[in-house]
Structure 1
Amino acid sequence: MNEHPNTADLYDERGEELESISLQFQDLGGHSHFSGPVRTIRCLEDNALVKTVLGSPGEGAVLVIDGQGSLRTALMGDMIAESAVANGWAGVVINGAVRDRVAISGLPLGVKALGSNPRKSSKTGAGEADVELVIDGVRVRPGVMIYCDPDGILVER
């Protein structure tokens, strides 16, 4: 899907069918507008699952990673982001940090994160994939549509 609707227009059109995540994410990828069906990961300062999932076929999906807001370690760097592009992911939303933000900004990928930190995360594989998340009070379920642009993030109820 190349046409990514503007979130403000989409909200005006669909209103209560959508929830808005009010956390102020930074736009860090080369694509400022992206959308797709949600896949999820919940992990804390460990990105082994992130690497595995983004290394598998994305088919235009958006990976939402609940890193529980931790900025102590990066959950994605340029190599994992390049893998996401190669595997057809539309974007990544991280309730946490990235690293290599200059390199990530040049990739054809939507990336929203809370910030950046050069420190690597652990790689034990701790975490869960394809689970329901709650970020900023908004339920994010695998398979629902998510719409992202510089104004924010909308998630289907």
Structure 2
Amino acid sequence: MRAFSTPDLSDDHVEARAIELQFRNFGRRSQFHGQAVTIKCHEDNSLVKACVAEAGLGRVIVVDGGGSLRRALLGDMLAEKAAQNGWAGLVINGVVRDVDEIAEIDLGVKALGCCPIKTEKLGVGQRDIPLHVGGVKILPGQYIYADNNGVIVSDVPLL
């Protein structure tokens, strides 16, 4: 993967928008990018589970969990499946669990924090819809760039 810096990308491409949330890194990759696949769900990761089972093709799953800190939308088994299937990473407006295990997986994972409680599996949520996360509208197919400085979104590829 080609090295980049989100500050440099945002300087060079003023149209890029930064998500205004303070994400933490959880996966082994602290830097990742790819086209967005969007999921909106609240304390139910059924759609995340189905999505990571697909071929990732270097894309990034953006999950809007509404910022809930009560139930983890990603754990080690789903993270491992995502890495095996070629996803570049996940950006989660919510929390994860199994953080020590996820830290060893070759995957980018940005989330607000962690919680040991798993989600309900009710099959509730929406996929491939516009999301509004941290002051930014994110559409399926837009480009996500994440590193230690934050997450930016672009309509066009920046690398």
Structure 3
Amino acid sequence: MLARSATPGDAGHLVRIYNQGIADRIATFETRPRSIEEILTWFDGQHPIVVVEEDREVVGFASTTSYRPRECYSGNCEFSVYVERRARGHGIGRTALTALINAARDAGFHKLVSRVFPENTASLRLLQSLGFRQVGVYSRHARLDGVWRDVVIVELLL
């Protein structure tokens, strides 16, 4: 297993894995599959993205995005972790997130934040094991397929 910085050439792998996550309805409120062109916008030169390869194939990734547009939040970023279906449960997410934490720290960020479905217990266990703190729950935060869903708010100070 190898973690490395993602490049725009990885966009096809990222879109494939992310679209699996969208279809599975366990990790995002997104419902529309994304295109390679949309994924390419993630490469802004400021927010780290890492991929994990197994046998030279990208099987997972972790990414950061802007938290809020106001300058006072510029040291914070949101993060996501996605693993290809067939590779879940084998440490890919841990490898990706560990590399992302280091990359975000090296990029000068102060904090990583995210929101996780309470039913996504595997992700919550991973986050806790890496030192993330649960800071609360947004009740009925957003709708997914017409159902209001809660999310657990997590953070890690870098």
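Each reported figure results from applying straightforward, stated rules to the coordinates on display, with no laboratory input. This one's a predicted model, so the numbers in the text were calculated from it and none came from an experiment. Cβ atoms are built from the backbone, for glycine too; each structure is taken alone.
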Which of 1, 2, 3 yields 1.4 [distance in nm of label points 7 Å out along Cα→Cβ at positions 76 and 92, calculated]: 2
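For the read-out distance in nm of label points 7 Å out along Cα→Cβ at positions 4 and 148, a value of 1.9 was computed from one structure; give its label from 1, 2, 3. Intermediate values should be presented prior to the final figure.
Working: 1: 0.8; 2: 1.9; 3: 4.7.
Value 1.9 for distance in nm of label points 7 Å out along Cα→Cβ at positions 4 and 148 corresponds to 2 out of 1, 2, 3.
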